[in-house]
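I've put the structures underneath this note.
Values quoted throughout were computed directly from the atomic coordinates according to the rules given, and no laboratory measurement underlies them. Not measured: the values here are computed from a predicted model. Cβ atoms are built from the backbone, for glycine too; each structure is taken alone.
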Structure P
Amino acid sequence: MSSVPPLASIELGVLVERRPATSPWAEHVWAATELLLDPPPVAPWTLLRQEAARSVFFAGLGELRLFRTETGNLKHNMESPSPSIWVVLRPTGAAPGMALQCVTADPGEAHLYADSGNDLVEALPMPAPVAEAIAAFIAAHHREEVHHKRKRDRQNPESLARNSWEMEDE
């Protein structure tokens, strides 16, 4: 999302599943199911398995991009009980019907995609090697921001009264 190049990136393979929907309004349902540290050497959207009506696809490679400005959000994710990687899938008109938009460890970025309304955003457990790399990135680049509450200058009540009287005299 940023025009600034990331300081680090991790390439992850993404597996997705398509299964029949139980709703009369949709033919099938998509779900991201697994992240691969060592993805297979196949083209994106290759069908890997078909079991009954369930199909598993290799959606492609997603680049987990790490920016210095996002370390606060990354740290928040890492401190949660179950750190996650979010996979964003976007509906398309071309077969098979979805496109891999991105993978992110930034909960704020995932929230923005979820708010768009059309994208499918799935949280998957963060693999241990990815967690170690992100923890090292945070340790190297995170700086706590000190928030200063700005105080307003106190207005002299006499000057307010004087200004309003002066305006009435004019």
Structure Q
Amino acid sequence: MFKIFTPTYVAKNVYEINVDFFKKIGIKCIICDLDNTLDAYYEQYPTEKAMDFVKKLKEAEIDIFLTSNNTETRVKPYADKLNINYIFSCRKPLVFKFKKVLKNFKYDRKDCLIIGDQVFTDVLFANRLKIKSILCDNLVSKDQFFTKINKFFDKYIRRYLKKHNKLTDWREI
């Protein structure tokens, strides 16, 4: 049962991951969650950390695609500032909307990796799409109201996965 909630890798946060790691495992495109993964949900525009991370990915010729369950008014200005593609109101973990995007993608699923901070949205989404994933811890402890419910159950799934040695740190590769 817990296999569907098991990420390929885990990391403390997206910023600790060395860009060479993505190259090493053959990643050409990163599909990254926005809120509490790339930046706090209350950051209207990308922080310097986010801008630097995206710049390093672009220099390494790795595309980044922003995905969020949040609204266009939240996602578009953020993505535009980074000059990256995005999808808003994605409805993760449902995959129907993103499968339409994948049809126009220039990458195979094996070349992609999803990074997010939630087991019930991001990891489940990745596993349903058969795409590698990295589960990160929250960037900030403060969360949006509707996310708190997911996070309540999320901590129990993470404990179970850790107890049963199902979490592979990205540095172990």
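Details
- At a computed 11.5 (mean count of other Cβ atoms within 10 Å over residues 40-47), which of P, Q: P
- If relative contact order in percent (Cα under 8 Å, 6 or more apart) is computed and equals 19, the structure in P, Q: P
- Which entry (P, Q) yields the derived value -10500 for helix-only ellipticity at 222 nm (-39500 (n - 2.57) for each DSSP H run of 4 or more, over all residues; to 500): Q
- Distance in nm of label points 7 Å out along Cα→Cβ at positions 64 and 96 - structure with the largest value, from P, Q: Q
- When mean count of other Cβ atoms within 10 Å over residues 88-95 is calculated for each of the structures P, Q, the largest result comes from Q.
- For 87, 45, 31 (Cα extents along the principal axes in Å, calculated) the corresponding structure among P, Q: P
- Which of P, Q yields 2.8 [distance in nm of label points 7 Å out along Cα→Cβ at positions 24 and 48, calculated]: Q
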